[in-house]
Structure formats: structure tokens, C-alpha cells
1. If you rank structures 1, 2, 3 by mean count of other Cβ atoms within 10 Å over residues 81-88, which sits at the top with the largest value?
2. Between structures 1, 2, 3, where is Cα Rg over 2.2 N^0.38 Å highest?
3. For which of the structures 1, 2, 3 does the calculation of P(r) over Cα pairs in 10 Å bins from 0, in percent, for residues 33-112 alone return 17, 54, 27, 1?
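Bear in mind that the values in this text are calculations on the coordinates, not laboratory data. Note that the structure is a prediction, hence the values are computed from the model and not measured. Cβ atoms are built from the backbone, for glycine too; each structure is taken alone.
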Structure 1
Amino acid sequence: MKEKFITEEDVFLMSTAKSFERGGDLYLSEAISGTYRQGNTIYGKCEGSENQIYDLEVNFEGDEYVTFCSCPYDWGGLCKHMVAFLLTFVFEEEKFIEPLEIPTLVEPMDRENLIVLISKLVEENPDMQYWVQKYVKGKLKR
């Protein structure tokens with residue numbers, strides 16, 4: 001990524017005063033989580049009202065920003081969730097890590113820890129049980 005894609009002033013200029021203020025409050029309350037980057041795109045989640053979680057994505061192309069938030073906001077400018085997300089990027093860019101490839105992550109793990117990892121993944125995502133079983137039985141391409 002280039003030095004700075006976006007500044008606090010940019011976020012302010014793309015927002016209504018109310019969205020900027022409310023997004024600033026969300027930023028200060030640490031409502032942003034699950035942040036990472038892939039190339040020129042950053043991703044994350046924001047806990048909004050009533051514990052609703054919104055998905056966030058920003059693609060930086062040159063001087064342009066393409067933003068996405070899964071909230072229903074449609075009143076002009078950035079929503080408060082996007083403001084909080086972008087402020088997190090501006091002030092805490094180190095939270096947006098580039099994830100390592102899965103083989104790189106798991107290669108050094110021993111058998112016991114791989115079993116624990118797969119078990120936890122299936123526990124968190126029960127649908128994965130099907131894929132693990134198919135893979136083990138050789139019905140998925142390796």
C-alpha cells in the first residue's frame with residue numbers, strides 16, 4: 001500500500017457532520033474488529049446498534065475510494081460504521097494485517113495442534129464437518 005491512502009480530513013469531507021460525530025464515537029468505543037487487508041482492499045466488521053454486526057470493505061484505487069457497508073444507511077455521505085472503520089485505518093493502520101496463506105500458517109504445526117485447530121473450526125462452523133469428512137474420505141480434490 002502507498003504511504004497514506006486516506007486522512008482524517010478525507011473521512012470528514014466524505015461524511016455528514018452527524019455521521020462523522022457518531023462514527024467518531026463508534027471508533028472511540030472500539031466497535032471495529034476483524035480487520036485485515038489484501039492488496040489495496042481493507043476489510044473489517046463494526047458492532048452497531050443493538051449488537052448488529054456490519055461488514056465493511058474499502059478498495060483504494062489511485063485517489064478513489066470504493067466503500068461498502070452492509071448497513072441500510074442511504075442518506076448521503078459515509079455511514080457512521082464506515083467513518084469508524086476508516087478512522088481506525090487512519091489512526092491504527094497496524095491493525096490491518098495482510099493474512100498469510102493457509103499452508104504457510106499450518107505447515108509448522110504438529111499433528112496434535114492441527115487436530116485441535118480443525119476441531120475448533122468445525123465447532124465454530126458446523127457446516128465444515130461435511131467438508132472435513134469428504135476430504136478425509138477422498139471425495140474432494142486435494
Structure 2
Amino acid sequence: MAVATGMIKGARILILEDDPLLAMDMEDFMLSQEVTVIGPVSSVDQALQAVDRGIDGAVLDLNLRGTYSYPVIERLKLLGIPFVVCSGYAELPETRERLDGVALLPKPCDFNKLKVLLAEEFVKSASLTVGSPEEKTR
């Protein structure tokens with residue numbers, strides 16, 4: 001797993017989290033993994049702006065004080081950007097159904113599991129883009 005987790009080193013990772021203490025802890029952990037942290041941000045609009053400016057991956061909270069991060073999730077899927085949703089709602093059946101195929105991590109977040117899940121998403125993303133038509137035209 002060490003090889004896979006190394007994939008996030010140097011990556012620009014967006015943190016979308018509305019809990020300031022968790023956001024700060026997550027930022028500290030990501031910085032310790034030699035990641036460039038974008039944010040943390042606490043709103044869908046801020047997150048979408050960050051995505052538009054360019055990121056390599058993301059860690060998203062699902063419920064931001066009553067506003068859901070689904071627009072960010074959809075944008076990331078569309079762009080093929082790897083991400084993990086870290087949420088207190090991760091284990092609810094309706095969340096699992098709506099986010100089928102999305103890497104979900106329940107809160108409280110185990111940061112080591114987060115690192116592994118994010119690295120796995122980077123591996124999946126890389127395997128999907130190898131040999132893609134976009135790659136061949138570059």
C-alpha cells in the first residue's frame with residue numbers, strides 16, 4: 001500500500017469541510033503527507049471555484065450546514081478528479097445508494113484510512129486515463 005499512498009505526495013488536494021476544527025486537523029494531516037492543501041473551504045461555491053482553478057483531488061464533507069456537496073461531487077466526477085467523501089452520513093443506506101461507486105469514509109475520520117482511500121482513488125483515476133483518447137492526442 002505504501003506505493004499507492006505515495007501517489008498523493010505533491011498533489012493539490014481540496015478540503016471541503018464546514019467544521020473548522022476538523023478542517024484544521026485534516027489540513028495538518030494532509031500537509032504532513034506532503035500534499036498541497038487547497039482551502040480548507042466551507043461552501044459549495046468556494047469548492048467549485050477551487051475546482052475551476054485546478055486541483056488534483058479532494059476530500060469532501062457531504063452536509064455543509066444543510067447544503068449538500070452534490071454539485072461538487074458531480075463536477076469532480078465529470079472532470080475525472082479523484083475524491084473521497086468523509087461524512088457523518090456515509091453509513092446511511094440512502095447516502096450509499098445515492099453515492100454508489102464513490103469512496104465514502106464515515107466520521108469521525110480516520111486520517112490514515114482517508115490517505116489510503118484517496119490514494120486508491122488516484123490509482124483508479126490514473127488507470128482510467130492511461131491510453132484514453134485525450135492522452136493520445138497530447
Structure 3
Amino acid sequence: MILAYQYRLKPNRTQERLLATLLGVACRLYNEALAERKKAWEQERRTVTYLDQARKLTESRKIDNEIARLNFSAAQHVLRRLDKAFRQFFRAVQAGQKVGYPRFKKPHRFRTLEFTYGDGTKIKPDERERLRLYIQNVGMIKVIWHRP
């Protein structure tokens with residue numbers, strides 16, 4: 001079983017802008033990956049899998065500086081989220097349920113970034129020995145630790 005805890009972040013204005021930028025890049029990556037899958041199916045009747053898109057991610061990061069700013073594992077999590085949406089869609093269709101095709105996301109509705117601990121994020125003490133969350137390309141962010 002995987003446990004997930006949500007803690008409130010208290011970023012300063014600069015960090016807030018950087019986090020918003022990362023969320024925007026992740027949203028754009030999600031929508032581009034969805035568009036690629038949709039186009040491949042409509043034009044060639046070819047399915048695009050997570051592995052196909054994960055392989056292209058390395059090339060995309062070399063070309064697009066914005067995508068390169070997003071941590072690689074966080075970008076992979078975005079592609080996995082899309083893959084999960086497609087798997088659930090096809091599972092429901094096969095079960096005979098009426099469900100909608102995975103949708104394009106609007107930036108203000110894309111509110112989650114997933115990071116692998118140690119790869120882009122760490123919990124570190126600051127100069128006063130208070131624990132802070134370090135996020136790659138953002139810095140040390142204040143966190144309200146309300147759970148033990």
C-alpha cells in the first residue's frame with residue numbers, strides 16, 4: 001500500500017512563479033502527448049504507448065528548453081498519468097460502460113506535479129535546522145508539517 005500525505009507549501013513569490021511555470025510545462029506536455037496519441041490513431045490507426053512517448057521525452061528535452069526545466073521523473077509521471085487515463089478509458093469501454101475519451105487539460109485545472117523522492121526533491125534542514133522541501137529548479141520551500 002502506498003501512503004500519500006498532503007502538506008501545505010508556503011512558497012515566496014519567486015518560488016510561486018517557478019512552480020506555476022513548472023505546472024504549465026507539465027500541462028503542455030500532457031496535452032501534447034494526448035494530441036500525439038489522438039493524431040496517430042485518427043490518421044494511421046496506430047496506438048502510441050507510454051514507452052513510445054517516454055523514449056521521445058529525452059529527445060524533446062534536448063530541443064525544448066521549457067520541458068528540460070521540468071525534472072525528468074516528474075515528466076515521466078505526467079506521461080504515466082496520461083497512460084493511466086487511457087487504460088481506464090479502454091477498460092471501461094470493454095466493460096460496456098459509457099465513458100468519455102481522455103480530455104485536454106486547461107492550465108488552471110492542472111494542479112499536481114509528482115516527484116520521486118531523491119530525484120528532484122528532498123527534505124532538507126535550513127540554516128536554523130527547520131525542515132524544508134527542496135524542489136529542483138525552485139529551491140527550498142517552507143512547509144507546514146502538520147503530521148508526525
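1. Details: 1: 27.4; 2: 23.0; 3: 15.6.
Of structures 1, 2, 3, the maximum of mean count of other Cβ atoms within 10 Å over residues 81-88 occurs in 1.
2. On the way: 1: 1.30; 2: 1.00; 3: 1.20.
By Cα Rg over 2.2 N^0.38 Å, the leading structure of 1, 2, 3 is 1.
3. On the way: 1: 16, 44, 24, 12, 4, 0; 2: 17, 54, 27, 1; 3: 16, 44, 33, 7, 0.
Structure of origin is 2.
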